[in-house]
Structure 1
């Protein structure tokens, strides 16, 4: 009886999350896009959808951790772009640096920029939005230092990183996201670090009074975000076949939409990776559907912007309702 009650309680908690609504929305979307274009509901198309959301999914991994702890990171696209172009340049014949060393340098770059964000926010006390917005501009400017090189990617390992498929159906990139999400879910649920993230995001003042090292943990979340930016940067140059300074531009807005739509509260303290994964699939399916329906580019941007405003508005209304109930 106790086990049955526990299972029922878990099911009720699941229903209270945005995930069931998102799944229902996704089913409706599939029906609409299938009616609009008979080629939508094909294995080839869904293989493309799942392969194309790799970069956004990896970036969402780090942003979710940051936002659960009450932070914000707008610099992710620029960091991924910097990692991508630096890695591509280092693999040029004039440098001929080994692949493992390139990967290590890429990860170090991402983590260092993330650490800089974390230290400015926690030690100097500047607002996370202002800090990461400044970092976005600075890092993007650094990217353009190599603007005239346009290095091509001929490294076989990097090429295969974002282009291989399992049984010619499931992209390796989808497996990366699934593995990362499972690992991060376990960390959030079963480690002290994960519990501290929710505590800090829920009420930073109480977390400090409870003896939680708030500043150190918040700084670590930005390092984690920088790490995932590095992985995303490597996937970018793998899939696009070259390094360009504009890679990753605008990614932060799409990732923010995914994370908030997935149930992560802007103020922190709530969220899980199941909802983020479902939201990731939904957003990329919308993008794919609009392309197949030949929706003009400007209108696609309008839809994405409107969706961002909508999900943040829903999040604000949800928080206001929770405060009133409290």
Structure 2
């Protein structure tokens, strides 16, 4: 019987915290949540579009949480501006982490945390939520194997349509508004497919909309974010143009009971590939972390890719 990982869920304030705790409720064969640290007394800028359901779990203060030592993994789900502070504590202790994004409006202290985890061979998984996406994993592999030839241009959109009170005020607490809050997912998505080193970024920034043109040695990319897009998440899109064809993924993810599909146009033919119905955004990534922590597979975290994602996110945001 596999070991259930003793899990501390640190924070209730991140936008993804409700979704993460909901996923952990499904993964009880792998994770045992021993406590949830209530960070809401900080009053750090945050936005809640879902109710955090802590029912059935032990709720502790932050000071109590920091005294809990018998844990295998920590989920860092505080408000954005507090993520690196708490991650730094557990990096020092050598505890495996899942930490939400983005990783701060500077390279430090993120770089220091990554290097501490790398030196100890400790997983420091960042919540780039598309990493478990089956269509994207296929696209990354197909492109890496030369299926599109040389990738010349990528366009990636990440939009929603919350129209919620307080959201614009929340976004205004970031130097680059929504592009900082969401753009890291897009940078993480395109990096496995670009050709050559990073050259320059040309950001166009607003609080509720923002874009950035990214130039690499062999590939140009456009990333766009908006909080006021009719159709919301179902308008999120990835298009990859190569010398042998084009891939179109729209929406990038969906949880409406319909299949996730990829359109591949190559060799004068069009294929529509079906990747089935998505039921959970986070489970695949978290199960992979559990396998590493239990020693069932080696720690295959690409620390360099993670740091590059954050570095280029900041450049895309003009930070």
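Where a number appears in this text, it was derived from the coordinates with a stated rule and is not lab data. Everything numeric in this text was worked out from a predicted model, so none of it was measured. Cβ atoms are built from the backbone, for glycine too; each structure is taken alone.
If we compute mean count of other Cβ atoms within 10 Å over residues 56-63 for structures 1, 2, which one ends up with the highest value? Could you put the intermediate results ahead of the total?
On the way: 1: 27.6; 2: 12.8.
Between 1, 2, the highest calculated value is found for 1.
Using semi-axes √(5λ) of the Cα gyration tensor in Å, for residues 112-199 alone as the calculated read-out, with 31, 27, 9 as its value, let me know the right label among 1, 2.
Working: 1: 31, 27, 9; 2: 27, 21, 13.
Label of the originating structure: 1.
Thinking only about mean count of other Cβ atoms within 10 Å over residues 208-215, which of 1, 2 has the largest value? Let's see the in-between values first.
Numbers: 1: 13.6; 2: 19.9.
If we compare mean count of other Cβ atoms within 10 Å over residues 208-215 over 1, 2, the biggest value is for 2.
If helix-only ellipticity at 222 nm (-39500 (n - 2.57) for each DSSP H run of 4 or more, over all residues; to 500) comes out at -24500 when worked out from the coordinates, which of 1, 2 was used? Present the calculation step by step, with values, prior to reporting the outcome.
Working: 1: -24500; 2: -8500.
It must be structure 1, since only it matches.
With distance in nm of label points 7 Å out along Cα→Cβ at positions 160 and 184 computed per structure, which member of 1, 2 shows the largest figure? Walk me through the numbers before you get to the answer.
Working: 1: 2.7; 2: 1.5.
Between 1, 2, the highest calculated value is found for 1.
Out of 1, 2, which one gives 33 for relative contact order in percent (Cα under 8 Å, 6 or more apart) as computed from the coordinates?
Working: 1: 33; 2: 17.
Derived from the structure labelled 1.
Could you figure out which one of 1, 2 the value 19.3, 62 for Rg and Dmax of the Cα atoms in Å was computed from? Kindly include the intermediate steps, with their values, before the conclusion.
Values: 1: 20.2, 69; 2: 19.3, 62.
Clearly, the read-out refers to 2.
Mean count of other Cβ atoms within 10 Å over residues 24-31 computed as 16.9: which structure among 1, 2? Show your work: numbers first, answer last.
On the way: 1: 12.9; 2: 16.9.
Among 1, 2, the structure yielding 16.9 for mean count of other Cβ atoms within 10 Å over residues 24-31 is 2.
With FRET efficiency 1/(1 + (r/R0)^6) of positions 120 and 296 (r between Cβ atoms, R0 = 41 Å, to 0.05) as the yardstick, tell me which of 1, 2 scores highest.
Values: 1: 0.55; 2: 1.00.
When FRET efficiency 1/(1 + (r/R0)^6) of positions 120 and 296 (r between Cβ atoms, R0 = 41 Å, to 0.05) is calculated for 1, 2, structure 2 comes out on top.
Quick check for you: by FRET efficiency 1/(1 + (r/R0)^6) of positions 80 and 152 (r between Cβ atoms, R0 = 41 Å, to 0.05), which of 1, 2 is greatest?
Numbers: 1: 1.00; 2: 0.75.
If we compare FRET efficiency 1/(1 + (r/R0)^6) of positions 80 and 152 (r between Cβ atoms, R0 = 41 Å, to 0.05) over 1, 2, the biggest value is for 1.
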